[in-house]
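No lab work stands behind these numbers, since they all come straight from the coordinates. No experiment lies behind these values; they were computed from the predicted model shown. Cβ atoms are built from the backbone, for glycine too; each structure is taken alone.
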Structure I
Amino acid sequence: MKALVYHGPGRKAWEDVPDAAVQEPTDVVVRVDTTTICGTDLHILHGDVAAVTDGRILGHEAVGTVTAVGEAVKGFAAGDRVLVPAITKCGRCSYCQRGMPSHCQTVGGIGWIFGHLIDGTQAEFVRVPYADTSLYAVPEGVTDQQAIFLADALPTGYEVGVLAGEVRPGAAVAVVGAGAVGLAAILTTGLWGASRVIAIDSNKFRLEKALEFGATDAFEAGPGAVDDVLALTDGEQGVDVAIEAVGYPQTLLTAASLVRPGGTIANIGVHGVPVELPMQDMWIKNVRLTMGLVDTVSIPTLLKMVAGGRIPAEKMGTHSFTFDQIDEAYEVFGNAAAHAALKVVITPAPAP
């Protein structure tokens, strides 16, 4: 089979590799029908994730068809259409039992193993460990382009942003960063009845998309953005929840300056450097700060919402490619602003 293989910082290749195969009784093999690229994949290619070594197949999101099943697998059979999420879980360890499969001890202490600790989904086939507790059946009527964004981006925006931030009916919410995960937060914030959802980004295309995805207001990042947002809130006190979805020190500081006394900062962004926060201000304002990895436990709920037409997940995909165009897909996604891109959709080439 062919797969996208990491060969050290800045180097990758679409090349022949050994076929994916069942190795444990709890495994299945999935033919990858649709995959995508995540910002984490870019971090890997920059050399920022030391655990990813030369020869690793990249990718941690897929929709596909089961082709082989281990003898202990009870919930899936060959031919089943499934969602392969970013998080793999045994379902039995102490962290899985407390609803934190992102730290599943059985699979290595972190649920994110595809394209990280084991071979990933940017391939024609992928081996999926602990299939019964990790895979999700894709309902009839949900397309691949809808389902693929439930593997990581939508659950991340929803769980780490909306749920961790405890968005409530009538809340005012600011989302700092309207990339794919920020837009996922905007899409799902409305499910909780927020009265105002304010997007802040430096890119006009993303701000337009934010309004299309359900934001009530959108402001270009800059010196006046904080004042613009505060002017929309009760008594200019700030928003109830500020969701940070970028991962830069300045964007987290912006989120901190937007939240009202007693409010919450929900940090989604992956930070690569330390951030110095104004703790003296946050303390006296009783501000709560949350952060963490996605657990993907919301996927069943999100699948129902997509199937019912409540979440137009397909809007997140702006560019489509085939596997033999995967280098071009990386170029577009890696330079998203220049290409007016959000997420890319990658599928096998049509049969001749």
Structure II
Amino acid sequence: SCPPEEIKPYPSPTTPTPPAGMEPEQFGVLGGEESLMAELSERVQKVVKSSSWWERHGVDASILACSLLALPAGFLCLRSARAVPFLAGILILGVVHHTLSVKGSHLASHNALSESKSWGKVWAVFFIELCSAFTAEQATYNHVKLHHGYTNVIGLGDSSTWKLPFLNRYVYMFVAPLAVPIITPLVALGTNVGLKVAARTVCCMSLGLYCHYWLLLHASAFQSPWSALLCMLLTRSLLAHPYIHVNIFQHIGLPMFAADRKPKRIHLMSLGVLNLPRNALLDWAFGHSLISCHVEHHLFPGLSDNMCLKIKPVVSQYLKEKKLPYNEDTYGARLRLFLRQYEELMVRAPPITELVGIQ
């Protein structure tokens, strides 16, 4: 099998003032923080190098392949006039759609599905444009360059794109997610990209949407176009609620920084990222790196979901050993927090966190 690429810590600009009560060499002055990230990277690299291709890529590729293979069963279940098989078809197609469009697109945007950059581009177009109805280049730029490059930096990677201040808390949290399948391609059509990319995106999006519609009419024997369109909306929004919730729970409400005062990488990620508990359905459909290993994913974004899960004990132990934050909370606790403090978290501008006083 191909050897894994070497993990290198991301470079960080200007060294900030250390928090009160933290020694300069512990926080990063005189190169201490670079050594923290380098030491953690070395530990993680040992785990990666000792892992097989199956662990690095095969497990996640198999999940995506199983999802594709489950599509015929989902469409055939929808032919049934009985409630149980029909609902099973909705569930299968909904989970498959989110596995391909969320897990597949996320891994593809980080080129974590393959060690070949050429194949990485192919997978990005397939999962992001054909399955998710969005633009591969724009998705990669927004997620990898901005969100990962400037995690919790106000105005850049602060997750503010998820905020809709004109909606009240209940509409945003429980009704608006149903519109995600409609909004996504409309946003894609409004992105400013070159003519060649735009033409490819429109073709791939149209092909993906039309294939879904055609299969509902012909494989699932839907009698009317409107019933097929309604079923498309239902399956494509089946897990839209946790999709929106997860994206806001894991960053918003945590420390935010100004671009010229942000800490270096290891502190930025340990302070501004949160892990949720493992959940069988969401782990399958969204991937470990978006659920229970989000801290690990932000520190080492090029690793697959399975590898993020494998390095989780190494990362959590190291951060706790160095007395760095390792944020964890339950889905229910975050949901209650956002419903209770919706105005503060999702409407008002986030306060800038100063490093002094953060332990």
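General observations
- Label whose coordinates, when FRET efficiency 1/(1 + (r/R0)^6) of positions 79 and 239 (r between Cβ atoms, R0 = 41 Å, to 0.05) is calculated, return 0.95 (choices I, II): II
- Each of I, II could give distance in nm of label points 7 Å out along Cα→Cβ at positions 71 and 247, but the derived value 4.2 comes from I.
- Test item: percent of Cα pairs over 37 Å apart calculated as 21, pick one of I, II: II
- With relative contact order in percent (Cα under 8 Å, 6 or more apart) derived as 16, matching label from I, II: I
- At a computed -0.59, -1.25, -1.35, -1.39 (log10 I(q)/I(0) by the Debye sum over Cα atoms at q = 0.13, 0.20, 0.22, 0.24 Å⁻¹, for residues 87-198 alone), which of I, II: II
- Value -15000, calculated as helix-only ellipticity at 222 nm (-39500 (n - 2.57) for each DSSP H run of 4 or more, over all residues; to 500), assigned to which of I, II: II
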